[in-house]
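None of the figures in this text is laboratory data; all of them are computed from the coordinates on show. A quick note: this is a predicted structure, and the numbers were derived from the prediction, not measured. Cβ atoms are built from the backbone, for glycine too; each structure is taken alone.
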Structure 1
Amino acid sequence: MGAICAGPRFLAKAGVLNDVKYTTSIINWTETHVQNFKEEDPFPRQNFIVDRVVRDKNVITAQGYAFIDFAVEILDYFDGFEDEEDKNNFIKITKGI
């Protein structure tokens, strides 16, 4: 299961994030969020990690700007790489490093 940017909000509402580490682009739930979404903060903040991408058990979450990292973690989860070197080469190619 995966979500990027503000998408982890839906995983939080479903209770999926209660027992896993995660990240989201919604760093703080502000009064604007309360007004727009008509709800209090749905995130279990004790599990929140500020990082580009977080993979815990079968849940992959990412900040919105980390879309390449998110894709790499999904590919890795589904054994899309032959080995760590293959994964690192893919990252270098996609990021132009």
Structure 2
Amino acid sequence: MVKHIVMWKLKEEAEGKTKKENAEIIKNSLESLKNKISEIVEIEVGINWNDSDAAYDVVLYSVFNTREDLDSYQVNPHHVEAAGYIKKVVESRIVADYDK
């Protein structure tokens, strides 16, 4: 199993929406990928409520059977579309991929 974790800090305002609105859009768009991309075993998106300066605003937790499945997910048009919006509203991003 492969775990793919991503965290984003969002801009206070972007694409005419607030940080909170964009967090909800990200959550809904990424979680909807489960029904569109067969390689996804599990996907969960959380919106942070901790107001620490060190905290990130949105976190993605996803699981794939293989590294190849993760690679396929990354280039899937549905993921590319979701990622395109995220890039417009994100201030910074961190990622970790690991085998379990």
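Figure out for me which of the structures 1, 2 the number -0.36, -0.48, -0.67 belongs to, where log10 I(q)/I(0) by the Debye sum over Cα atoms at q = 0.11, 0.13, 0.16 Å⁻¹ was derived from the coordinates. The structure behind it is 1.
Suppose you compute relative contact order in percent (Cα under 8 Å, 6 or more apart) for every structure in 1, 2: which one lands on 30? Clearly, the read-out refers to 1. For the read-out distance in nm of label points 7 Å out along Cα→Cβ at positions 31 and 55, a value of 4.1 was computed from one structure; give its label from 1, 2. Traced to structure 1.
Taking mean count of other Cβ atoms within 10 Å over residues 15-22 as the criterion, the largest value within structures 1, 2 is that of 1.
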